[in-house]
Structure 1
Amino acid sequence: MEQNTAQSRRERYLTFFLGEEQYGIAIDRIKEIIALMKVTYVPKTPHFVKGVINLRGSIIPIIDTRLRFGMPECEADMHTAIIIVEVEKVNIGFIVDRVEEVASIESSSLGAAPKFGSNVDTDFICSMAQIEENVVMILDLLKLFEADELVSLEQIQQTQTKGE
């Protein structure tokens, strides 16, 4: 990695869309991006957990990101993708409407996420950036899941792995 001696560091983020909204995830969290594949439903999981996939022998819980964000569900199309990320040593797949690009964003151009009052949960947005005309919300993956949700996702993963 080349060292940037300028005061502002460039960070790399994978950007993706849910509807018209653009989000970003730090590139170092991302394992891979795959096309939408058959998801096996797992009973008694939170409503936003679509189920699990078997990716080269690994069982990965799949989250419908739209449902997690309280957005309406939508039909998958040719752009729908699954972004596999690692959160606290658990691999999780996020279904997104469309993967956009890997963007380099100056750390100085990242602004704090706005606070909308106590009724709106925006804790999982760690910062916002402007890329051309778009505002990109940078996600804090750890805050996207409560600790108990991460544990339950890990248990889903382990239960399904043992069952094979």
Structure 2
Amino acid sequence: MTFADLPGGTAVFVDANTLVYHFQPHPVFGPACTDLLERIEHQDLSGFTSTHILSEFAHRLMTLEACALFGWPFSGIAQRLKKHPVQLQGLTRFRQAVQEVPQFGIQILTIPPTFIDAAAAISQQTGLLSNDALVVALMQANGLTHLASNDADFDRVPGITRYVPV
């Protein structure tokens, strides 16, 4: 199912890739992600994300911004940024994007320490990596069953319906 299939009034957890596709913007997925965020902004949908997803989103946008601005290849970009802190300090778009996310009316969930162990158990049960398992733990704890994500790994989790951009 696609983002357009989300019924009005639905609560949906927004994954990092959805935010990246909007703010980058992605030529194929970007318009659908923008439409989703606008539906949340107009309160047709209730949007949720988390602090760790915002951090993941910021990191991804930071690396994409650096590649575009400095002409660096994506391979090894994190190590390159570590070695060039002055260039990193000059990046601004990633931070602006992080500040814009709450303006869409997306509620940002925080991560209690107990969720780390719950996520570890989910990783063992489903084979999800830690950050994705933490999304599932947050969703379960908050009664959320709809996920806006282009990450098919979530399809292994019973009780979650994943929606893709297109």
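Read-outs throughout are calculated quantities, based only on the coordinates presented, and are distinct from any laboratory measurement. On a predicted model such as this, the values are computed, not experimentally measured, just so you know. Cβ atoms are built from the backbone, for glycine too; each structure is taken alone.
Thinking of 1, 2, which structure, once Cα extents along the principal axes in Å is computed, gives back 44, 36, 24?
Going through each structure in turn, the value belongs to 2.
Which structure, out of 1, 2, was Cα Rg over 2.2 N^0.38 Å, for residues 70-133 alone calculated from, if the result is 1.39? Present the calculation step by step, with values, prior to reporting the outcome.
Values: 1: 1.39; 2: 1.59.
Label of the source structure: 1.
I have -15500 for helix-only ellipticity at 222 nm (-39500 (n - 2.57) for each DSSP H run of 4 or more, over all residues; to 500), calculated from one of the structures 1, 2. Which structure is it? List each step's numbers first, then the result.
On the way: 1: -4000; 2: -15500.
It was calculated from structure 2.
Please compute distance in nm of label points 7 Å out along Cα→Cβ at positions 54 and 126 for structures 1, 2 and give me the label with the greatest value. Walk me through the intermediate numbers first.
Numbers: 1: 3.5; 2: 2.3.
Largest one: structure 1.
If log10 I(q)/I(0) by the Debye sum over Cα atoms at q = 0.11, 0.13 Å⁻¹, for residues 14-101 alone is calculated from each of 1, 2, which structure is the one that comes out at -0.27, -0.38? Let's see the in-between values first.
Details: 1: -0.27, -0.38; 2: -0.33, -0.45.
Source structure for this number: 1.
Between 1, 2, which one scores greatest on relative contact order in percent (Cα under 8 Å, 6 or more apart)?
On the way: 1: 26; 2: 33.
Greatest value across 1, 2: structure 2.
Can you spot which of 1, 2 the value 1.00 was calculated from, given it is FRET efficiency 1/(1 + (r/R0)^6) of positions 30 and 142 (r between Cβ atoms, R0 = 30 Å, to 0.05)?
Working: 1: 1.00; 2: 0.65.
Structure 1 accounts for this read-out.
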